[in-house]
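What follows are several structures.
Derivation of every value follows stated rules applied to the coordinates shown; laboratory data play no part. Given the structure is predicted, the values throughout are model-derived calculations rather than measurements. Cβ atoms are built from the backbone, for glycine too; each structure is taken alone.
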Structure P
Amino acid sequence: MAAKYMIRTTNRSDLPIATAASRAFACGTASPARPSRRRPRVATLLVALAAWLCVSCAAVAEFTPVGLAELFPSERQSKTTLVINKVLERFHYRSFRLDDAFAQQSLLNYFEDLDPNRSFFLQRDVDRFARGANRLDQDLDQGKLDVAFDIFRVYRMRVDSRIDYALSLLDQNFDFERPETYRFDRKDAPWAATDAELDALWRQRVKYDYLTLKLADEPEGEIRDQLRKRYEGIARRIHQFTADDVYQAFVNAYTRTLEPHTSYMSPSTSENFDISMRLKLEGIGAVLSGENEYTVIQRTIPGGPARQSGQVHTGDRIIGVGQGRSGEMEDVVGWRLQDVVDKIRGPSGSTVRLQILPKASGSGGRTREVELVRNEIQLEDQAAKSYLIDVPGQGSALRIGVVQVPAFYRDFRAESEGTNDFTSTTRDVRRLIGKLQADGIDGLVVDLRGNGGGSLTEATSLTGLFIDEGPVVQVKDALGKVDVEVDPDPGVVYDGPLAVLVDRNSASASEIFAGAIQDYGRGVIIGEPTFGKGTVQTLIDLDRYMPGSAAELGRLRLTMAEFFRVSGGSTQLKGVEPDIRFDLGPDLADHGERSLDNALPWDRIRPAKYSPYRSVDVVPLRQRSAQRIQQDEGFKMLTARGDVLTEINRQQEVSLRESERRREAERRDEVLKTERDRFLLARGVRPVDEDADEVDEEALERQQEVIERIQAEEAARILADVILMQDAADRPRAAMRD
């Protein structure tokens with residue numbers, strides 16, 4: 001399923017309506033609210049949203065099978081459907097019309113959500129229900145849901161059949177020198193036409209799973225037992241689906257047809273969500289997503305145990321979870337995402353072990369076990385930090401200050417309680433700039449890499465530190481009304497040379513800040529095109545649309561506004577295109593908003609009135625940077641890693657020959673290790689073997705810091721070029737004045 005979970009406390013905002021988006025958090029989600037015309041009180045804005053469809057910190061409950069006779073739609077679900085239709089029609093940012101084409105696409109999305117790798121359904125299953133879909137729009141308009149439950153019951157029977165077959169294969173022996181390949185990525189493959197085709201597919205699937213564990217040096221005697229538990233677990237979890245789970249899955253396929261960030265929480269999921277809001281959410285500090293049968297690290301959170309370990313990276317897959325230092329490592333492949341989340345969460349200070357399949361190893365590569373101590377992430381863990389880089393110049397070195405901003409944070413609770421020195425990104429950055437100016441900096445780099453967003457208030461006020469006055473961002477609601485957020489504090493804190501460093505994970509509030517700096521010509525934007533998240537969501541309590549009803553309907557996460565830059569273009573989909581671009585990783589089409597089906601398109605509205613600064617000529621800056629990057633050992637390493645990841649991303653099938661797979665894994669590992677070690681040794685840093693039994697954590701942290709500063713150092717050199725260019729341009733004018 002496509003749901004996502006966040007294992008940490010994060011600050012998100014309450015957004016009752018689009019016109020209130022100016023007081024919102026710009027990371028695109030909000031607390032439960034009824035659409036209204038009032039702006040939310042500041043006191044209500046601190047919402048610890050650990051995840052969409054979040055679950056409580058309790059251990060996973062015992063599995064209780066649900067009978068097929070219980071999997072039929074209820075009157076409550078019928079009412080909920082009618083309410084959802086009305087809310088989508090009235091409040092969604094994108095125009096919604098329930099017609100035959102929309103209903104049929106929803107049905108196909110439902111099939112894909114249930115069976116994303118096309119391993120259970122047959123083509124005749126899809127065809128049978130698709131033929132009856134010509135009345136689905138009318139049925140849904142009347143709240144009729146029979147087809148959704150009919151499909152799920154067939155799905156459960158197909159799962160039982162396939163798992164029985166997979167278990168029977170574990171009694172056989174496999175020839176791992178036979179030339180054969182397995183297509184592990186089947187999301188674009190045709191559905192199997194016959195049971196014989198599915199048999200052939202599952203024979204390869206079981207062989208692939210067996211070989212993957214064999215390559216990870218699992219004992220031969222334990223591989224069959226581990227796979228038996230894995231397959232039985234898949235069937236057990238499907239048998240755990242209640243009618244509410246089935247309904248939620250269908251409605252999310254339905255809303256995803258409209259737009260990817262609109263989704264539904266059933267009453268039971270909403271209850272768990274509320275419990276999680278009242279608890280301290282303690283875990284590893286990572287955003288997880290479900291992709292096929294794997295739990296994938298979407299990103300790590302600054303200040304969290306995962307990020308600080310230096311051993312957990314975006315794209316890594318969690319295939320096992322163990323409690324404590326010696327607890328059994330449970331195989332979690334094929335688990336529902338919320339069950340994996342429950343296993344990873346636990347009391348602060350306790351230990352959890354993750355068995356990780358690194359992204360850079362590809363499918364079936366070597367695994368790594370990482371031991372993490374759970375912790376609650378505080379605002380101070382995400383606080384902005386600074387350091388200095390000296391860049392050799394003409395004569396004396398130029399001193400460049402770097403301010404890292406991992407999130408746009410603001411302690412709204414402390415502010416509402418009257419605390420004068422409440423924690424704030426803008427306050428912290430203002431203080432850091434003062435210290436850097438005291439150190440005599442010649443220029444400043446604001447590093448927003450990995451910054452997924454946060455408070456829009458902070459993005460606006462932080463921009464105000466670098467411009468005198470004027471608009472920062474425009475917010476357009478579903479009715480077409482545009483609100484303009486302006487610099488709240490006229491005057492400039494720092495008016496010197498400025499650069500902003502971004503990457504593909506810089507999102508939402510980060511894109512607002514970078515876009516404003518670029519539009520004003522106030523600084524040079526450097527790095528990768530950003531994430532492209534330019535929409536705003538709110539949580540709507542559906543019960544409020546059925547007054548007097550005893551039934552609980554759940555909640556709808558609704559997209560209801562869009563951000564636009566002061567120049568008129570949206571940050572949606574395209575993100576912010578850097579003035580000087582680093583091409584380091586896999587194709588951006590597979591990342592961020594660009595990778596989502598039915599994402600809102602890029603759009604433009606009328607520009608706001610603003611006075612841009614004098615911008616610099618970026619053409620010579622690009623040329624000089626490109627020449628340096630070609631010779632830089634750090635960028636050679638990053639490029640080599642990007643090439644490996646690109647190769648992995650494009651791969652849809654793998655060999656089932658053990659010797660060939662080992663050679664492939666060793667080749668990739670050698671490329672990555674050679675380039676990494678060459679760079680570190682050139683910097684005088686001894687490489688750390690992350691796969692060793694005992695890892696020097698301090699040395700690993702230092703190694704990670706050196707690697708993370710590669711792009712920041714080039715950004716500093718680019719800014720030094722800007723300073724020298726400006727000095728050269730100003731000297732003739734100064735001579736004329738003399």
Structure Q
Amino acid sequence: MSPNVTSTADFLLELRCEEIPARMQAGARADLEKLFRKELDAAGLKPGAITVWSTPRRLALIAKGLPLATEAVREEAKGPRTSAPEQALEGFLRKTGLTKDQLTERDGVWFAVTEKPGRATADVLAEAIPAIVRAFPWPKSQRWGAASLATDSLRWVRPLSGIVAILGEDLVELEVGGIRSGYATLGHRFHHAGEITIGSAHDYAEKLRACHVIVDHVEREGIVRTKAKAAAEAAGLVLVEDEGLVIENAGLTEWPQPLLGRFDEAFLAVPPEVIQLTARINQKYFICRDGAGNLANAFVCTANIEAKDHGVAIVDGNRKVLAARLSDARFFWEQDKKKPLALQAEKLARITFHEKLGTVGQRQDRFIGLADAFQGQLADSVPAAKQAAAILKADLVTEMVGEFPELQGLMGGYYAAAEGLPGAVAAAVRDHYKPAGQSDALPTEGAAILTALIDKIDALVGFFGADLKPTGSKDPFALRRAALGVIRLVTENELRLSLGQLFDAAAQLYRAQGIAVENASAELLAFFADRLKVQQREAGVRHDLIDAVFAVKDAKGGGEDDLVRLLARVHALQAFVTTEDGTNLLAGYKRAANILKKEGAHDQTAGAHGEGTVPPTGEEDPLVLVDDPALKGVAAQFSHPERTLSYQPEPAEQALIDALDTAEPRAEAAIAVEDFTAAMAALASLRAPIDSFFDQVTVNDADANKRASRLGMLGRFRAAVHKVADFSRIEG
């Protein structure tokens with residue numbers, strides 16, 4: 001008889017060890033819950049809520065309302081028919097592990113029916129917990145003790161020292177790597193000596209709290225956040241909020257006690273970012289600002305004990321450690337300033353950028369040359385940008401950036417200012433890595449915008465030209481981020497420039513240095529189209545419309561590569577295609593395109609999709625639209641609008657000719673002044689004539705003259721539409 005499946009109990013699991021790195025705790029909590037649920041699902045157990053906690057010394061899981069037993073399960077597998085060959089039956093028996101006399105026959109078919117009795121949940125857990133521990137995916141783990149000589153011995157992030165496993169009030173007896181489960185755990189390392197006996201999941205958190213352990217990591221984070229802020233405010237200061245530091249301090253302590261300390265004001269001569277990084281990365285301290293927003297000579301550290309002297313000794317010890325770190329930073333700052341950035345930049349010739357793309361020194365030479373390719377709105381900023389380009393990466397060889405790589409660019413700006421270079425040059429060096437992400441601020445000065453573009457374009461052209469472009473989810477050189485950075489710099493600053501020309505100029509600079517880089521402008525523009533679609537998705541811009549505009553060719557056969565103009569065209573197109581006129585015109589376009597395609601009237605200037613680019617002349621010649629030699633001679637009469645037909649056109653046919661005669665110049669004039677809304681309106685005037693044409697005119701007339709002319713009209717209609725966008729790429 002199976003156990004009572006209606007009874008439930010709460011289950012507590014604690015896995016205790018030496019200090020778990022704070023950075024691993026969030027992942028460990030998620031992994032513990034995932035593995036626990038997987039084991040329970042396999043056994044047919046459905047718990048209620050599951051809570052997972054972590055401290056530096058333990059992982060804890062509480063599963064509410066766990067059934068005390070699994071239900072009995074009847075499983076049925078359908079086999080071959082009773083009349084099937086003997087070999088089929090033998091295969092079924094091997095698969096099920098049964099004998100023929102154990103099968104059930106029903107309606108001429110063999111069935112394997114097995115009954116699995118219910119199991120006590122404690123027995124399931126006794127098998128599941130060791131499996132979870134042994135399968136735990138720590139980023140780094142270790143073996144320990146005499147057993148570690150065997151390669152199959154238990155691995156854990158730090159030596160596992162204790163397991164608590166209680167279902168209801170009963171111990172779940174199990175053993176992992178020689179460690180047996182029990183009721184006993186340990187409290188705070190310093191505030192409580194000896195073991196604590198846990199009775200059940202219900203008293204676990206409170207018994208630990210009484211022994212100076214707050215097991216709930218979220219509660220500890222709240223204490224760090226609140227008390228650190230209060231400590232700063234008590235001194236008349238403002239805490240610089242840092243949620244990552246809150247989580248890390250909570251992960252380093254079981255009884256967090258934020259304390260405010262002071263350091264020597266003389267250290268404030270060092271750039272504030274250096275002080276913040278020194279405090280944050282090396283010591284896990286918060287920093288503070290005064291009422292004016294300036295960095296204060298104060299820090300907040302988080303102790304793990306409630307000291308009898310209210311933390312005086314702890315703060316003093318932390319102050320001394322921080323002072324030593326800041327002394328090193330100040331030494332680097334002073335030493336680096338002794339050598340001008342131009343002199344530092346000479347060392348870049350010895351640093352490889354990439355084995356296929358030369359040195360960092362060569363990059364800087366290319367930066368200077370690429371600055372000359374920027375004119376128009378940025379022309380006035382080119383001199384300052386070229387001056388900055390010559391020292392753009394010089395801070396990479398400084399002592400400070402060697403210690404804190406996160407400060408590259410920023411320190412270059414400080415060193416440029418310290419040696420008296422113009423403010424625009426210092427800003428251009430400081431901000432050339434921006435934007436580092438989608439939410440990062442953009443450079444604001446012209447020279448800084450220029451150097452930010454130069455840095456990213458040089459990298460994109462080099463890696464694409466050397467066939468080192470991103471593949472799938474892999475992007476080791478962060479080229480997707482670089483492309484998004486260029487898109488933001490161009491569109492948010494409304495810069496009117498040709499990306500294709502810049503890509504070509506950058507490729508030529510590589511080749512002038514003897515570096516084999518192929519011209520990858522076409523690939524890069526396609527890559528930018530994909531990135532633009534990703535970036536514009538949140539703004540509600542349709543990806544197919546971006547494709548449609550990117551496919552438009554100019555009078556020289558080049559693609560659209562002015563991102564500001566492109567987006568203006570896309571926005572006008574999106575507004576148009578949502579209207580009734582836009583929807584109907586798109587339907588008419590697709591019908592015309594299908595007829596032309598069916599009749600072999602292919603667009604000779606079409607791209608990869610086989611549709612829609614405008615020839616360099618701006619006209620689409622029916623002579624290349626018709627494959628039938630018998631029709632080519634007569635098609636010439638409709639090559640241009642001013643030519644007359646050799647027959648009397650039908651009314652709907654003449655209406656389309658008249659509409660094209662009016663719409664084409666209107667659309668061209670609007671496009672010339674970048675009034676894309678007006679261009680769409682011109683196209684909208686073709687909607688009714690093309691509808692009537694299809695309703696009232698037979699395109700594939702038996703008369704070769706009429707057939708060729710009417711195909712020519714459809715070709716002319718398609719060409720007119722393609723001057724605005726490649727409608728073949730629009731969905732719907």
Comparing P, Q on Rg/Rh (Cα atoms, Kirkwood Rh), the highest sits with Q
Across P, Q, distance in nm of label points 7 Å out along Cα→Cβ at positions 383 and 503 reaches its greatest value in structure Q
Distance in nm of label points 7 Å out along Cα→Cβ at positions 135 and 351: greatest across P, Q for structure P
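Comparing P, Q, where is relative contact order in percent (Cα under 8 Å, 6 or more apart) highest?
With respect to relative contact order in percent (Cα under 8 Å, 6 or more apart), the highest-scoring structure among P, Q is P.
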Matching 2.5 (distance in nm of label points 7 Å out along Cα→Cβ at positions 375 and 567, computed) against labels P, Q points to structure Q
